[in-house]
Structure formats: C-alpha cells, structure tokens
Structure I
Amino acid sequence: MRGFTKGIATLGLLALGWALAQPGSQIVIGLQAEPTTLDVAQLSDYNSSRTAMGMYEGLVRFADGSTDIEPGLAESWEVSDDGLTYTFHLREGVTFHDGTPVNAEAVEFSFLRQIDPEHPYHDTGEFPYAEFTLGNIETIEVVDDMTVRITLGETFAPFLANLAMHAAAIVSPTAVMEHGRDFSENPVGAGPYRFVSWRRGVEVVLERNPDYWRGAPQVERLIFRPIIEDQARLAALEAGEIDLAVNLPPDDLPRLRDDARFTFAEQAGMHTWYVVFNVTKEPFDDARVRQAVAHAVDRDAIVQAILGGTGVLAKNFLPPVVWGYTEDVTEYPYDPERARELLAEAGYPNGFEVEFWVPESGSGMQQPVAMGTVIQDFLSRVGIRVTIQQFEWGTYLDRVIVPVENAASVPAMFEMSWIGDNGDPDNFLYILLSGDQFPNNGFNLGYYDDDEVDELLRRARTSLDEAERLALYEEAQRLIMADLPVMPVDHETQTVVMRSSIQGFVPHPTGVFRFEKVEVTNP
C-alpha cells in the first residue's frame, strides 16, 4: 500500500478560538428559484445545492476558497499503489442531526442507495450524479465500525475530488428508512446546519448544529427564499427583506457598490453559460448549422450589454479557471455573412424555423430571458426564425433532462449553464459531452456522441499521469469546439451582494454557500 495521511487532527478549529455563537442571529438569502430537492443525493442545480449543502458532510471536502481536498468525516485515508483501493478511517464521535452515529455502515448505505438497483432504498429518489460520481465503485467493504474500504473497477484520476462532491455526502440511514421518498423534505446529514422547515414557494429554514464536529456555526439561523425576478430580488435586498443575494441586475451593481449598506464578494467561477443543440434533430444534426448559429450571434455584445461585466466571453466550453483549459481551439467571431454561407452550404439558404426554450430564472442562468431574446434577434438577421418558450426552472429541468429514447421531446435548441463541481476537466467535458453520459447517467443533454472524443475522455479520466491527461483534454477540446455541439457564451464571475453587517462570507469556486465561519456584526 502507498499511504498518504491527511489531517489526522480535527484542524484545530476549536482550539483556534472561533467566536461564540450569536444568539438570535440570522441571514436571509435570496435564491433565484425554488429548490427542487433537499436530498443531497438528488441535487442537480445551484439553488438546491446552495440551500442543502450546509446540512451535509462527506468523507472529504473542498477547502475554503479552492478545490483542494481536505479531511471531512474521514480523518485520514490510504490509496493502494495501483490506484484502485481507497481505505478511509472515519472520525470518532460524530453523529447525524438525528443523533445516530456516523459510521462505516452509513457510508456504505449512502453510496449503495444510489448505485445499487437492488438496494432496498434505491427507490427513494432519482440520483442524476450517481453514475458520474460513484459509478466506478466495484465494492464497498465495512472493515470495522470506523473503517470503510472502496475498490474501483478501474483507475479513476478524479475519484477523491468526486468524493468531495454533493452526491458523495453521507446521509442518515435511519432517516432514509423512516421517510423513504419523503427524505427530501426531511433531510438529515452531519453538517454545520440542520433542517427546520420547508414551505414551498416561501422559504427553507435551517438552524445551526450545536454538535457540529468542527464547532457550532456563529449564525443561528439561515433562511432561503426563492425570488425569481431579479428586480424583485434587488428590491427585497434594498428593503431589508433579505440579507444576501446573487444574480442581481448588472445595471444596478455600480449603484450598490456605492451604497455603504452593502458589500460585495466576487470570484471567477467554474461556470459556462451555453446553448445546447439537440444533435438528434434536424437541422442541428449538421455541424455547419451549429457553426452558423455561433457566427450569427454577437456573444461579446451579450457579455457587455446584458451582463455588464459580470461575465467574460467564452472562447472555449471549459472555463479558464479549470486546469487543462486551452485557447488553441476553433473560434467563432461575430460574422453574419459567414453564418449565411454555412446555412446555404447545409441546405438552408432561406434559414429555418426553430423553437428555443428558455427558463425564467435558475441555477447560474444569469439573465436567461434577456439573453434568449437577444439571441433570437441576432438569428432573425440571418433568416433563422426563433420562437421562444419560457418555463419555470423546476419544470424546465424536468423537460430537458430526459433519456435519449425521449430525445424527440427535447427542443432543437435551449439554454443551459454548468458550474463545475470539483475543479477537474472530467467534470465538464465527460459529464456534459461524452456519449457515455446521456441522461440519466449524466448531463449530455444534446445527446452529442463522437467516437474520437469519447475515447479521449475515457482515457483521460482513467490515467494517473497528469501530463497525459492534459494532452488528452486539450485534443478533446479542439475536436469539441470544431464540431460545436454546444455554443458557449460566457463564464460568469460569481457576484454576491450582502448587507455590510455580514462578515467572513467568501464565495466558493463550486458556487455553494458556506456560512459556518460567517458572523453578523449587528444581529
């Protein structure tokens, strides 16, 4: 065995003297949309993750402000020389919010519930990340009460990073057994906050976990409120009805920066906003049509005029902050004449009609209606006649995340965004564009399937040689951007606006909210 041990101590947070918890303190967070679930194994969007993740803990986790791996419920671990076997040693004395122990059996239950169709509680949910996050697991062995051994079917370079993702968080088996499919509305984890209530369309309330192993959070209560309209979210912030908000109208941000009542927290995100082409449908089964759309849309104008500097123009599908990014790819400058030429070559000299689906708001979607309307206008100038259909976010996800056998029900063109989960290129390129990752295995929503790209992405995720992985991912990006199964528009800069009384909030690259080190100076 090649052993590397990390973080045997509990990080010494209590010894470092966290401030005392603040009685009666609370933070009200304005969400873009209603959470779709609070079951950590079923999360698939920002709003749900931002609400739920504070209730859960995994074997490992991402460090504050980065995607570096640090201990979580596992205080140490070893990896075999062949990279196939991971042995985790759990932290003693940790309990779930219902008082039951966090042990090796809970780890086994949490993982097998998702990946074993024969598991007695597999029917308690739909697990969209299970195959991507945990699907390479061959066996899970409970060595003893506090030791669990996981063996993979093949080497998998991002495995530890995947274990820090939400789908690998550990849930209370007792709570799942008690509530079944209703666990989503009765969530129990081992995180810094615990569930109080969920009034759909109104709010989700969490309270601090006084027994959290890292030390009880300072802020007593978190309240998450869905406010779909950006202007309404802005009005609520300025009226003092909420304390923290994201995705406010870009035109209003300069004014808020000059208002002493508010402070900003910003970070380049692992984010891409893009248009998906359903490549199983005409005319988007032809790469020339997809390329024509990209040349027809002035994406830089969208970034400048609509997003107001809260995003950067996407030259590639992979965000620049993710390692492996390259700009050695085909680019698509605004060129309506070239768009018309490509349409004529593809047999559409007079353009065509297409339905374009747009959510009202949603996870990382920035200004989806405004952006969709501008895209519609640009396409009309080259003869592509676009009809926009709008949907509420939860309904939208249900309609676009469907198995390939139902591909005919998915429109030829629709908006989407993705925020990286673990800082690895695999989490963008494989899960979103591999032919292995059609729903419900992953999120290749346009059903793109290219043998050469698939082979590159498979090899890259199973290699333990980082230089080899880099070369494979660079080649995959070149092929993808030449074929253009998706049209990347921008990479969002995370911009969080909050009341100046909130201290210590730092955005995380994965986009989740962490409040355990936050305090309110004037509760």
Structure II
Amino acid sequence: MSSQSLIIFDTTLRDGEQSPGASMTRDEKVRIAKVLERLRVNVIEAGFPVASPGDFESVRAVADEIKDSVVCGLARALDKDIDAAHQALKGANAFRIHTFLATSPIHMRTKLRMTPDQVVEHAVRAVKRARQYTSDVEFSPEDAGRSEVDFLCRVIEAVIDAGARTVNIPDTVGYNVPEQFGSLIRQLRERVPNIDKAVISVHCHNDLGLAVANSLSAVMNGARQVECTINGLGERAGNASLEEVVMAVRTRRDVFTCDTRIDTTQIVAASRLVSSITGFAVQPNKAIVGANAFAHESGIHQDGVLKGRETYEIMRAEDVGWTANRMVLGKHSGRNAFRSRMKELGVEFSSDELLNEAFARFKDLADKKHEIYDDDLQALVSEANFEAENEVIQLISMKVHSETGKTPLAHIRLRKEGKELAADAEGGGPVDAAFKAIESLVQSGSQLLLYSVNAITSGTDAQGEVTVRLDQGGRIVNGQGADTDIIVASAKAYINALNKLMSPVARAHPQHGNV
C-alpha cells in the first residue's frame, strides 16, 4: 500500500498566539518560524495581517525570512482582510491566503446575521478575491463541526468551484467526538462532487481533550492536511498538538496510509523554544515532549526496557530530539563558538553590539553554572531580546531576608524611565515580599494570575525559569525570567510582565480570526 503525503499546517504563530498572554513580538515569531522551517512544516500560518500594524509587520517579516515552507496569512471573508494578507505575504517564496466564514446555524444567525444564501455568496466572493493574488487559497467554514451537513456540502462545492484548493473543516469549539468527526469527513468526500479538486484539511480544538483524536479520525477518513500547533498551544484548552499527530502517524504506519515530511528530530527543540518564548510550560507527562515522556519509574518497566526497549517504548527518544540538548559551551568558550551555536539554534544577531551583549550575559551565566545547555541559551536570548525592545523598568539590585520564624523582607532597587527608585516590603515569603516591593514602586494595579517555576536543566546549579501572568483591566500578559537564583528569576519575570503592560498594545487580539 503506497504512502500518501499528509500536509502539516502549523498555526502556532496565529491560533497558538490566541492563548491569553501568549502574544509574541515580531522577532520572536521569526525565531519560531525558522525552527518550524527546520522541522520541515509544510505550511506556517504566520498571523492575521489585518488585525493590527504589528501583526501585519510580523507576517511580512516571516514571509521575507522563510524559504522552504509556504507562509500563510488568515483573512476574514472581507476584501480589506484579503488585500492586507496579500500585501503582507507577497515577499514570500510561496504563500497562501486562508479565508473563512461561519456556516453553523448559531453563528450565521447570531454573529453574522446572514442568510445561508448570503453566506455562500460572501464565501465565493472571498475566494475569488484571494485567487486574484495566488492560486494557493484555503477556505474554512467556521464552526463546521456544528454546521448542517447539507449546507456544508453546498458551501464547499461552491468555494472549490471558485478556486479554493484547500477546504479546512474546523471543529471550532471542540464539540465533536472522533467517530462523528471522521464520519463528517467521509460524507464530504462522498457527497461533494468536486472534492477531488481540493485537499481536505481539519482544524480541531481541544475543549474535550479530543483534538488529536478527532484529527487522526479525520485522517483515517481521507483528510490530508492537519492544522496543529507546537505543544498544543492555543486559546481555551488549545489545539491539536503537532508532535502528537506527527508521531501517531509515523509510529502507527500499520493503520495510517500516509506520512509527513517532518524532521522529527527537531520536535523537542521546537517545543522548548515555543515554551520559552510564550511562558507556557510543558507538563512533565505531556506526550512526546514532556520531561517524563520517556522516563520509567516502575521497576518492572525499567527491567523490561533494559532487556528490550520495545517492551515499553513505542518510539525512540532520539527520534524526537531528546539527545539534541547537548552541553556545547562553558566559561572558556569564545565568541565565535557562541555565535555559531546560537545560529544552529535559529538565533542570529543583527549587529556586533547585540552579539556582544548576549555574549556578556553568557559569560556571566558561565561563572555561575559550569555546564551551559541549549535550553540555557534559549532562555538567555529570549530575556535579552525582550529587554532590548521594551525595557521601561530595570532591576538594579535586590536583597531578600528570609529566616525561620520571621517575616520575609525584600529591598528592591529599580530604574524606571531613567529614574532610580527603591522600596522595602514584607511578604508571606521572599517572592511575595519582592513582588510587593516592586508593585509599590510601579503601582500597575495588576492582578497576579499565575506564578510558575521550572528548572531549565538538571542539577542544583540549574537556572530556574519563572513565568508570571498578570491581568491589568482585562489585558493579560506573561512575563519570564531566568536565573540560577530563583528569587532573582522571580523578580525578573514580574518586571518582564510589567514592561509588557507598559508597552503599547501593538495588535488587536486575533480572537476575531477564530477558526
């Protein structure tokens, strides 16, 4: 039985960014896009260009940098959206315009306030508009999972006739179950007369924890593109996880008659970069990329693996990149070795000044930590990039006193807009005291939603990576900080989040582009 190609459409930079607090800067998007390109993702959905000037520039930057993947931009079924997508994408080697319009009764009635005939007319017109710019046009009937099958067939036939070469079936609210969703794909293949002229795609959300299962059921019923994200990142409960879809298809070749072109050895690196940039930590028991994914605690399991790996492991850790996190640098490493390794990690410096600043940070870290791993370097550069762009508040120094039986006390010195400030505060613990001291100086009025600590690497000298999530009047941001001192890392993360709150809102939330 011949193996067909399964197209992997990654929407980490668009739908993944819809996670509260996960907004990325232009440079961060480019870094992730380059890693996705190394992963050999077929299509990279870079964003929603019309959402804001910032999102437009991010999509354009990705389009200009990426050479080996198709770069895609999302657009509502509106002329201005489609025109903006073309303007942002036109510099790419290959690009796709992805347009969408809701087709479920509840969306048509309450959101669009359109009749079914009007929806078909608008969808066709949007596809034809996009076809003026490219032959690679994708159409999504939003909320297809709750749409009436007869009407869905009608819309899909019409947009294919208008020139859509990919039709994406989104389970927008994560409502479907695998048997039902697979049956829907099968019915579309059987009932849409011109379906052979388009690739059937699926885009599943994880509200019931079924995004990957629904996607795989669709593949078994003829879908040949899966829209997914690294680590399953996405709004609400997330999207289908790229690594899980890819490895399920690769591992179960006895079940699937297709395979992807993904270089699976790049999966762990992609996962860690996305986690580092967004501040969304990967749970230890996450399939494929979690720290425990290939760990065996049970004595029976350990004995079995020692006798034969296949007894309890259906994949090799090396195949998804777990051996790639090797120690390559130390305190005696030179600038050229540092620059070369950073380039391998997808980080290139636009000037000698930026290289020198990053190298100085590396040397400071090497004095504290004997072995420097790739994850240490990723954290170092992520922190440096944000500070270079948005550092309104800087941490000058801090002193924390914590003693059994006494209330912890923190002394903080900051520089805010060029002016030095200092404050003392008590707290329930040293981190709480530090946060209260910082807040007394900044007075952001924000609410702490999340405080999370993860060790970047192993060992007692490991850097601690702290994620802080703040809410200021409905605007949610994540802040990250890393240091071998966890209290310092916490202060850095809090200040990082405050700087994001103080920076201009560069983009509208892409919730308006939900499929």
Structure III
Amino acid sequence: MVQIIYSGAVYGVESKLVSVEVDVSDGLPGMDMVGYLSTEVREAKDRVRVAIKNAGFPLSPKHITINFAPADFRKDGNAYDLPMALGILSHENNLNRNNVMLTNESRSLFAKSLIVGELGLNGEVKPIRGVLSLVCMAKEHGFKHCIVPAANLGEATLVSGIHIWGVTCISDALLLFSEGFSDIAKEGLREQMTFETVYPADTDFNQIHGQCMAKRASMIAAAGFHNLLMSGPPGSGKTMIAKRIPTILPLMSEAESLEVTKIYSVAGLLKESEPLIKIRPFLNPHHTTTKQALIGGGTKPRPGAVSLAHRGILFLDELPEFGRGNLDVLRQPLEDRHVMISRTQGNVTYPADFMLVAAMNPCPCGFYPDMNRCKCSQSEISRYQSRISGPLFDRFDLTVGVNPVTIDELRSTEFEESSAQMRERVLIARERQKARYEGTGIRFNAELQGSALQTYCKLGDAEEEFMAQVFYNQNLSARGYYRILRVARTIADLEDHEHITKMNLAQAVCFRRLDTEEDFDHD
C-alpha cells in the first residue's frame, strides 16, 4: 500500500504542494527516489535511514520507493526529510518506542496534514527556510494541521486558521498522529500582532541641525513613496538623514508585515526570538556589493537586497562607487516592483516594492563646485558622474543638494521638528492619497502613470502656463515633466490642497535637478 505524506516546495516567496508517496515492498533492501530531484534531496535517503535507526525505530529490510509528485518541477531544499521518515515508518507494524502506535485512523490523519522538516542523524528535527510560505500554502489547500520544526514554530504560528505543531524529533511527530492530535496544550498559538514601534532615540530628525531642504525632500519622499537622491560633500549629513527616513514612514500593516516576513523566512534571516518583521526594512548594502547580491539569484535563487528592502528603503551610499553596470540592474525592479530570475528549472519571482534613497559626492574628492577645495579636473568629474546612467537618474523623483552645516547651525538652540511630528504630516498626506485612489489599485503618488496623471494632476490655466515655461526653459523630457507633476501632487497633499498650485509646482521644480545634473551622461 502506498502512503502519501504531503509536504511543500518553496519557489520565490510562494510554495507548491508536493506529495511524498512512499511504497514499501518485498525485494532487495534499498531505497529508490524519483520525481525530478536535486542532489541535496537525493542525499536525504541516507540521512533519513540513519535518523530512523538512531531514533530507536525499526526499519524492515525491504525495498522502499519514494515518489515526489508532481514530477514537472525540480524539488530542492531540505524540507522532505521528516515526510519521508514518517511515510516509511507508517508501513511498520511495530512502533513501540514511547508507546507510539499507528492505527488506520492515525494514518488517515496524514491526508489532513502538511509536514516539513530536516532530520539530523540522531532523529532531531532541524529548522528550514520558508516555513511561513509553506504554512500559508497549507492553509490555502485546506489542511487542518501543519507539522513544522520546533525552531520554526514562531513564524509558523503567525498564520491563523490552521493548527500548527512544533516537533523536535521523529518521536514527537509520530506521537501526534498516534494520539490523534489530542494534546492541544502543545499546539503553537498565533501571537497577537502589535505594531507600536519605538525607534532608537538617536535616530530622530530633531538631531539634524539645519538642512531644511533635505528634511523637506525626505518628508515629500516619505509621503509619496518617491525615490530620493542627495548630493553633497563628505560630512554634510546625507547618511544621517537617510537613516532617519524610516522614522517618518507609516507603520506597517499586518498584511505588509506578513509579506516582508515571508521574504525573510525564505532568505533564512528570521530570528527565532523575533519571528515577525514589524518595522520597515532599511537595507544599506556596501558599494562593493555584486549584481547578484543586489538583485537576487544564485544557483539556488535567494532574495537580493531589492527584495529584502520590500515595503521599506534601499539606501545606496556613495552611489557612483557601485558602478554603472551594478546600478543599471535596478532599473527594472524600480519600474515593475518585482524581480524575475530565470533559471533552466523555471522562473522565480520576488517582490521588490521599495523606496530608493541614494547619496553621492559631486566629484571624486567630494568638494565640487567649491573650486578652492576641489582638486578634480573637469574630465574626472564628468567621468565620475557618468557612472550613473541617465535612465537610472531619471527614476529619482527628488534630487536635493546637501550643503555643509555652518557653525551657527550646529550651535543653534532653535526647535528642530521631530520625527514624530513629521510622521503625523506624512500620515495625513497618505490618508488623502488612500481616499483619492480607492478602488484604482494606485497606492501612492509615485505610482501615477499615463491617464492617471491626467486625471489626478489636473492643472489650472496659470499652472499650465508655468509648466510650459519650465518645459522649454529646462528642456524637459516627458518623463521629467511627469516627474514634476507627481512630486507636486505630493506637496499639495502635504499642504492640504485639493488642487495643485503654482507654488506646489515651483517647489517640485526646485527638487527637479542638482546643480551638476548637466554633467550626467544621459545617453
């Protein structure tokens, strides 16, 4: 008789159902495994056999055949050890260790359960990646129970509406079926999700002296989810400002939190003590980061920085140092809000809905256009700035110069607006956008495209005339023109204006270009 144990395979951040079909019959002792398997899955047969023996359970000298269905996609990972072991032991008639006994009624529970877990040689159940995605898939397929490694219990219990059981060894898993899941006290319970995030006291905007334009640009970027580029000499505060932008963003909703947690679960970056990601990600990769680390991928695809920054901020400090080739891979996820990685085994898609914040020096030494301090030649400056391609530069809705702080600003005792106050204004602007775009699929002003721009960014006669002058005087492209409209729409929301005013447009134009933008290579 064939015993079917249900498990799952993680692809991207989603999972597919896998049936582990185990047949034990008379014949030459051994184990055959089929079903389009990776090397690591094939190696599991030796691990499972030794784990069963060391756990103290009998293993009859028979021929074992295990099929992983469906066979039309590759099975990777280490989640199939425990299902294999349970499928093999379900054929044994004498499981007396720890009073374990599988009846026909016990075996019928396998059809209602999804089981995942890696085995150690001593029968211990070890944690795996992507448990949150697997449990979500189990719920969608109508399973009543889900058995996971005890170390993954925290993230698994974030999903409601399904019974979650954490096990530490093969014996624990068999005991659950033997007792018919009667010991409710051992069941993992979904924790109460709270999102009252307290940021460290040393990451507040009230610690930034001066820099009014950069603070204003940060608030506009947060309100409309716009990409932001800051340029200025070393030590002017670009990195300090960027690290404080998360403190003025709205708190994550439950749905966003689970979405981000699922990505970190697949990447194996969740902490057992903190299984739920409650604050918006802030990724700050070093400029020596490779394309693969930025975008994701590998022989066995893993999420990159753009996906780990999903629903949060990807901060690229020293932007030109990343190299033009590395930076250009960001263009597609910035437009599509996801990353598709193609492999011979199939395509994997990771979400990548992030806000790009970048900082750069205007030249290699950092002091241009102060020619008293800058020692770079014009060709060096042009070559340095051309590391950022025109198409990537055009994807920054806001650009702002960050000048050095004066001694008077540093010593000033005047009140500086705090992150909490700035966040309140951002939240009001977000609420206006939520009401305006209800039912359209648009969430932020940064997502306005095509006909939506015409609908939600209508201009009066005076505003139309102003924008015509700006268009011809600054030789704008269509993308640049629409970029100004999107930013102006956000500024109007912050100012509680129903319609975009001439002043809103003028402010958006101020954030349109850097003083050195004409030196960027737009080819």
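FYI, it's all coordinate maths here, none of it is from the lab. Bear in mind the structure is a predicted one, so any value in this text is a computation, not a measurement.
Observations, loosely collected:
- If percent of Cα pairs over 22 Å apart, for residues 34-257 alone is computed and equals 50, the structure in I, II, III: II
- Which of I, II, III yields 37, 29, 20 [semi-axes √(5λ) of the Cα gyration tensor in Å, calculated]: I
- Identity of the structure behind -12000 (criterion: helix-only ellipticity at 222 nm (-39500 (n - 2.57) for each DSSP H run of 4 or more, over all residues; to 500), calculated), options I, II, III: II
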